[in-house]
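Bear in mind these aren't lab numbers, they're just calculated from the coordinates by the rules spelled out. This structure is a prediction, so every number in the text was calculated from the model and none was measured. Cβ atoms are built from the backbone, for glycine too; each structure is taken alone.
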Structure I
Amino acid sequence: MYQQQCQSCGMKDSCKEAYRKLGESKAPNVLTKVILAFLLPLILFILSIAAFERLLTDDKLKTERTAELGAFAGGIAVVFVYLIILNFFLKRSRSN
């Protein structure tokens, strides 16, 4: 279907040229940076909330609400520490 649309398009040559240039790009791969900056903090946050929730609901806190707030605060703290460490290593790798 797409090939039929491309054959009738007046800009098909410029599209081919654009995709060829994109394929030959020497730009660094950003996939690892995206994973480190967005995906891993989200996963860490979810896992740390689950872990803190399990730790704090063993009758150590008086109410369920305080356990939830404690788990949320713990999750934020874990992600914050991770981002500080990541920032340190990224600055260090840029300077070398």
Structure II
Amino acid sequence: MASVFDKTSELLESLTEMTRLQSRGTVRLILNAAKADANAVSREKMIELLTAALAEELSKRGFTNSGAVVQELIAKLRVAPISDTAYDIFSKI
């Protein structure tokens, strides 16, 4: 299974005209701005960050339907199969 970062980037690529590199870079910019680790971010934290920043990032890149993309991405991310981070595993113990 993919990590939250990988799955988010993959979904963003599928919903936009971005390349793999562009989608990963956009998600990484959002994570870096929030000082979040791409390898340890949880699904809920990623959704929170996307809600706060993705529409603006997409608008900067010329996407006129950024709000719809964000909503669809979040909906798909909520149900996507994602591997647990080490933090997720230890928090269940």
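Overview of values
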| item | result |
| --- | --- |
| Computed -24000 for helix-only ellipticity at 222 nm (-39500 (n - 2.57) for each DSSP H run of 4 or more, over all residues; to 500) - originating structure among I, II | I |
| Which of I, II yields -0.39, -0.82, -1.42 [log10 I(q)/I(0) by the Debye sum over Cα atoms at q = 0.13, 0.19, 0.25 Å⁻¹, calculated] | II |
| Parent structure of the calculated result 0.95, given that FRET efficiency 1/(1 + (r/R0)^6) of positions 38 and 70 (r between Cβ atoms, R0 = 30 Å, to 0.05) is the read-out and I, II the choices | II |
| When relative contact order in percent (Cα under 8 Å, 6 or more apart) is computed for each of I, II, the largest belongs to | II |
